[in-house]
Structure P
Amino acid sequence: MRRILMDENRISGRVIGAAIDMHRILGSRLLESTYQQCLAREFELRGISFRRELDIGLDYKGLAVGRACRIDFLVCERVVVEVKAVEAVWPVQCSQLLT
């Protein structure tokens, strides 16, 4: 378990570094879709494996819900990244991030 957490922390550090570099170049006020494309490019340049815009399903009492939510990035099969381009995080966005 400790090894998994260390890997997730290392992956998260690489993701944060990529996001900070991207933000330094682009600044604020762009669309989330623009940041998503540019962050994907930053991951590619850094050799960080990822999958983008994944639908996540769930099972509710035998009912298969195919697209319960969508995540922006799954990095190294371990870390979920949700891109937000807002001035402040509202409660509804906090709920989305926690889900």
Structure Q
Amino acid sequence: MRIIFERTGGFAGRKIQGTVESSSLSERQANRLRELLDESTFFSLPEKLASRRKGADRFFYKITVESETGIHTVEAAEAAVPPHLHELLDWLTRSFFLK
């Protein structure tokens, strides 16, 4: 499985992006990533999650997951992110921000 992640916006405007292959992770990390995808119901989310609330310093996320069952992309404004997606976004942000 491959995940392509991008986070833009925010106060500093720093762009975080990268790709992670589950095969390059430890077994524990790969299992946790699969759990987060399942818990977030990622593959059931619509392609666009927009918000009516505007904000100059908000984040915008784009996540693409390529798996054996297909490819799914979700683009989400920070204010429109459902609660069950936050933990996956946090995991991905930490993975790329700390590199």
Structure R
Amino acid sequence: MTPQYNWALDYFGGRNPAKDFASSSNIIFSNGDLDPWHAGGILEDIFVNNEVIYIKNSAHHLDLRLPNAADPVTVTEARNKERQIIKGWIENYQNQVLTAKDL
């Protein structure tokens, strides 16, 4: 069997993020600068319906872990921003549902 090194990029996209994710929404692309994988992540906000958060002094998925007293301020700020973004998405959806019921 021959390894298919490009399978994930071919199947899921990612070679051209602006094009590949143009129809996506409600995704937060968060990357920490201490994460060796961040070089392959989405680092620039090139989307209309998604968010990009680049977190200084953060390692792999640190913003997704439970809060810890040792967390850098940048991680705490990123978590707060993520929470607000998701809250906005939920409120927007709920407003759409309520508006649709009035029709």
Inset, instruction - Check the numbers for mean count of other Cβ atoms within 10 Å over residues 27-34 across P, Q, R and tell me which is largest. - result: R
Inset, instruction - Work out which structure the value -12500 belongs to, where helix-only ellipticity at 222 nm (-39500 (n - 2.57) for each DSSP H run of 4 or more, over all residues; to 500) was derived from one of P, Q, R. - result: R
Inset, instruction - For the read-out relative contact order in percent (Cα under 8 Å, 6 or more apart), a value of 34 was computed from one structure; give its label from P, Q, R. - result: Q
Legend entry - Which of P, Q, R leads on distance in nm of label points 7 Å out along Cα→Cβ at positions 35 and 59, largest value: P
Inset, instruction - Give the label, chosen from P, Q, R, of the structure having the highest value of Rg/Rh (Cα atoms, Kirkwood Rh). - result: R
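Values quoted throughout were computed directly from the atomic coordinates according to the rules given, and no laboratory measurement underlies them. Keep in mind that this is a model prediction, so the values were computed, not measured. Cβ atoms are built from the backbone, for glycine too; each structure is taken alone.
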